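Nothing in this text is a laboratory measurement; each read-out follows from the coordinates by a stated rule. No experiment lies behind these values; they were computed from the predicted model shown. Cβ atoms are built from the backbone, for glycine too; each structure is taken alone.
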Structure I
Amino acid sequence: MKLLPILFSLFLFSSLHGQAIHHVAGAKVPTDNKLISLQDSIVNNAVQDLLKRSPIPGLSIGIYRMGNSSTYNYGEVVKYGNKLPSANTLYAIASISKTFTGILLAKAALEKRVNLEDDIRKYLNGAYPNLEYHGQFIKLKFLTNHRSGIPFSLPDKPEMMPGFNNDVIPWATRVQEQYHHYTRNDFYKDLHLVKLDTIPGSKASYSNAAVQLLSYILEKVYKEPFENILKDKITGPLQMNNTKITLTKMDSVHLAKGYDETGLELPYTSDLFLGAVSIKSTVHDMLKYISWNEKENDKAVTLSHKSIWGDNDYYSTGLNWQELHSNGYTVIWQSGMIPGFQSFCVFYPGLDLGIVVLSNESEKTLGRNLESMINQIMPKLDKRVVSLP
């Protein structure tokens with residue numbers, strides 16, 4: 001992918017809530033980017049190109065490089081609220097949540113609590129004859145690479161899909177209304193109604209419900225709530241103290257508001273999805289997560305990166321990670337989008353390098369534009385990096 005030209009902008013100095021803030025000439029986008037280093041300029045030029053295409057309310061970027069972490073914030077936590085995001089602003093990280101669940105599955109496998117080849121029905125109460133096709137069952141690992149055959153979400157209703165009826169009623173509102181009284185028992189009832197139409201593992205079909213189910217399975221395996229397992233196995237040891245599903249009143253003060261492309265404030269997504277999309281985090285915490293993953297010193301992390309589908313010479317998937325291989329180097333990443341938020345978590349094994357991007361808007365073209373921004377930044381920091389596809 002061709003790099004966009006580097007544009008140098010003049011900045012005006014101002015103050016917001018006692019912080020030193022720059023405003024981009026013309027665009028009037030507040031930022032704490034000090035524009036001192038070459039990296040600062042590389043990031044800023046890429047962000048300004050992004051904002052021309054996607055004028056999102058708020059954006060936080062973290063770069064991990066050679067053992068050092070840098071953060072950059074742009075825009076607003078709340079539209080018209082005059083408050084710049086920070087490294088400790090909470091965002092819903094959407095489907096990046098799935099990578100935590102994949103690592104937890106890897107830990108359970110290494111602890112001999114599960115086998116990745118197991119039939120998922122081993123961990124379900126009651127009979128589910130519907131969860132096989134021509135005698136072939138859904139393996140645990142298929143819950144992490146969108147090849148289980150389980151629908152996008154449960155209940156499996158058209159109105160639960162983005163774009164239904166041209167989003168006359170916003171997707172976020174439809175999901176919120178559906179899950180207002182939805183319970184785990186309802187989920188299992190709907191799981192009984194699933195009809196597989198192909199051999200599990202053979203066809204890609206994106207599924208939040210599959211990882212939601214895996215969250216429930218991990219709870220059964222460990223006999224603990226998912227959030228306790230998450231804290232015990234990952235966020236606690238890494239001191240990711242602001243990475244969680246359930247927020248306190250104090251946490252909520254630091255939570256960004258989410259919007260669609262029209263500027264409409266969207267309701268937050270239900271926590272019932274657990275390890276599928278419900279985790280919130282900060283750039284500060286996610287930089288710790290990137291460093292941990294990039295180093296691959298933990299056997300569970302390494303296992304989660306190991307290919308379970310695809311071509312190791314080009315594209316493959318691990319346990320909820322996507323991987324691209326080129327010229328002896330690899331990029332591993334996951335992106336996320338739920339109503340109001342879009343995100344990227346990207347790292348390059350062996351290069352001591354990674355980037356996290358968190359934003360408080362969801363719209364159809366933003367994901368591609370964030371990807372382009374990352375591809376504009378990272379090759380300038382290390383020419384060996386593999387660009388996102």
Structure II
Amino acid sequence: MKNKEIQKGRILFVFAGAAIITVIIVIIMTFQFQTETENPRVGCVLIGEHNDKGWNESHYKGLLKACKSKKCTLKIRENVKEKRLPVNKAVDELVADGCNVIFLTSYGYGRYADAIAKVYPDTAFYVESGNKKERNLTTYFARLYQVRYLAGIAAGAATKSNILGYVAGKPNTQTNRGINAFALGARLVNPDARIFVYWTRSWDNRAEEKKAVQLLKKKGADVLTYHEDKAYTIEAAEEEGICSIGYDAIYEEWSEKFLTAALYNWEIFYQQIIEDYLSGRANFSKEYWIGLEGDTVKLAPFSPLVSEDTKKLIAKESERIMKTRDVFSGLIYDNNGKLRCEENERISDMELFSEMNWLVEGVEIAKE
């Protein structure tokens with residue numbers, strides 16, 4: 001009797017296993033049919049202009065190169081605000097234009113991504129934030145915080161006043177993550193460093209960003225960086241003779257006071273995603289989050305003002321990060337004194353990607 005029960009259990013196990021495998025195959029096959037077109041069309045939604053010499057241009061150029069290498073046609077929609085109606089309209093137009101895969105390249109688009117993906121279940125969507133509830137929706141982003149941390153080391157070593165300035169658009173997990181990584185790097189080499197953050201409440205406002213630079217200079221900041229779509233902070237820092245660290249763009253005309261920059265390598269990132277799509281693995285992974293180990297982020301060449309000792313420390317920390325992805329680990333307090341990470345702990349990717357609503361010790365909000 002006991003043997004019969006065992007045999008029955010084995011049969012049920014085999015059937016259950018077969019059912020699971022069938023479900024997996026069905027899920028994979030749901031997107032394989034889309035890749036059969038001879039010239040797949042890729043859509044891209046941009047918050048600004050594709051040639052803005054900043055955030056949008058870096059996405060556009062990276063995606064364009066990736067599409068050309070994979071023989072895909074790229075279609076774009078520019079100047080699409082982070083609001084429901086403009087985003088929906090842009091996606092509607094791209095789908096009508098035959099796009100099989102669509103990239104939503106601004107953080108705020110994530111609020112509408114699930115609803116959009118539900119309307120178009122046969123289109124693969126990729127967005128930089130979101131809940132990923134729909135099976136055809138995947139989040140993607142580069143681990144820029146890794147090189148923000150390394151850039152913070154350069155800033156902490158360069159400051160004479162021990163005050164650093166950070167011009168930032170809007171508070172969200174992505175922005176906070178970058179600020180915190182920069183501060184941790186700066187305070188690794190300079191424990192007395194203070195990081196003043198000025199919120200402009202916009203991703204692209206030349207007047208407000210220049211105003212921020214003036215205010216941070218009055219606070220004593222002698223090294224500045226930013227998280228905005230364009231490099232207005234660097235322009236203003238150059239005018240004031242203040243050292244700066246860039247973000248997402250570099251230009252030859254900047255002086256030696258431009259120490260380095262935290263850069264994306266979107267071409268490599270988009271190549272991997274499109275390759276997965278074309279091989280029938282669209283949205284099989286619910287997130288892409290790649291960093292130094294995948295060459296999707298990097299530092300710009302150093303200014304002669306960055307010392308050899310600082311370069312060696314940065315190289316050492318870069319090697320460590322590539323092995324462990326470890327920036328947010330060990331004892332970490334926020335700027336209200338709350339313990340956020342224990343001595344032998346590491347902050348999870350889930351919190352880093354979507355739940356970092358706090359700033360680390362040493363960060364202060366600059367007010368007029």
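Matching task: 0.90 is the computed value of FRET efficiency 1/(1 + (r/R0)^6) of positions 257 and 289 (r between Cβ atoms, R0 = 35 Å, to 0.05). Pick the structure from I, II.
That value comes from structure I.
Using FRET efficiency 1/(1 + (r/R0)^6) of positions 121 and 321 (r between Cβ atoms, R0 = 41 Å, to 0.05) as the calculated read-out, with 0.60 as its value, let me know the right label among I, II.
This figure was derived from II.
For which of the structures I, II does the calculation of relative contact order in percent (Cα under 8 Å, 6 or more apart) return 23?
Clearly, the read-out refers to I.
Going by FRET efficiency 1/(1 + (r/R0)^6) of positions 73 and 329 (r between Cβ atoms, R0 = 25 Å, to 0.05), which of structures I, II comes out largest?
I
Of the structures I, II, report the one carrying the highest value of FRET efficiency 1/(1 + (r/R0)^6) of positions 193 and 297 (r between Cβ atoms, R0 = 41 Å, to 0.05).
II
Of structures I, II, which gives -8500 when helix-only ellipticity at 222 nm (-39500 (n - 2.57) for each DSSP H run of 4 or more, over all residues; to 500) is computed from the coordinates?
Corresponding structure: I.
When semi-axes √(5λ) of the Cα gyration tensor in Å is calculated, the result is 40, 26, 18; to which of the structures I, II does this value belong?
Of the structures listed, the value fits II.
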